[in-house]
Structure P
């Protein structure tokens with residue numbers, strides 16, 4: 001991991017505030033084909049979202065709820081940019 005301008009990437013506050021210049025995001029998605037939904041896929045996405053919300057400090061993720069509160073840009077449920 002790389003310290004940049006005295007900021008450690010393990011300090012999630014720097015990432016949350018958009019001060020640390022490098023980040024990666026992960027996406028979970030499902031879709032419908034001919035109005036047919038895969039309920040198991042939807043359950044998996046819900047489980048993953050809930051798990052990340054509840055265990056974010058343990059797994060070093062910043063959940064969408066915290067990113068939204070910090071002003072990160074979303075289009076619908078998709079992360080599209082940092083807060084600045």
Structure Q
């Protein structure tokens with residue numbers, strides 16, 4: 001099955017790409033995809049534990065089973081801001 005992968009923020013900067021694609025066997029999970037991507041992009045190995053994933057714009061964990069044509073986003077942790085919010 002074919003999966004589209006999108007990279008955001010610091011992941012995009014580190015990999016110097018916005019997106020990619022890969023083929024995985026039927027029944028593969030988000031965790032399987034992450035293992036595949038870490039082999040393809042060793043720079044992801046150090047970031048893997050802190051990366052959130054979303055499948056078709058819904059947050060998903062490593063056990064989520066993927067389907068052909070799914071779009072998976074890799075999202076690094078977000079930080080920043082002063083904590084002061086003025087509306």
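Bear in mind these aren't lab numbers, they're just calculated from the coordinates by the rules spelled out. Quantities reported herein were computed from a predicted structural model and do not represent experimental measurements. Cβ atoms are built from the backbone, for glycine too; each structure is taken alone.
The table for this structure:
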read-out: Read-out log10 I(q)/I(0) by the Debye sum over Cα atoms at q = 0.19 Å⁻¹, for residues 2-49 alone, computed value -0.67, structure in P, Q; value: P
read-out: Read-out relative contact order in percent (Cα under 8 Å, 6 or more apart), computed value 39, structure in P, Q; value: Q
read-out: Test item: Cα Rg over 2.2 N^0.38 Å calculated as 1.16, pick one of P, Q; value: Q
read-out: Given -6000 for helix-only ellipticity at 222 nm (-39500 (n - 2.57) for each DSSP H run of 4 or more, over all residues; to 500), calculated: source structure among P, Q; value: Q
read-out: Of the structures P, Q, the one that 4.1 was derived from, the read-out being distance in nm of label points 7 Å out along Cα→Cβ at positions 10 and 42; value: P
read-out: Mean count of other Cβ atoms within 10 Å over residues 34-41 - structure with the largest value, from P, Q; value: Q
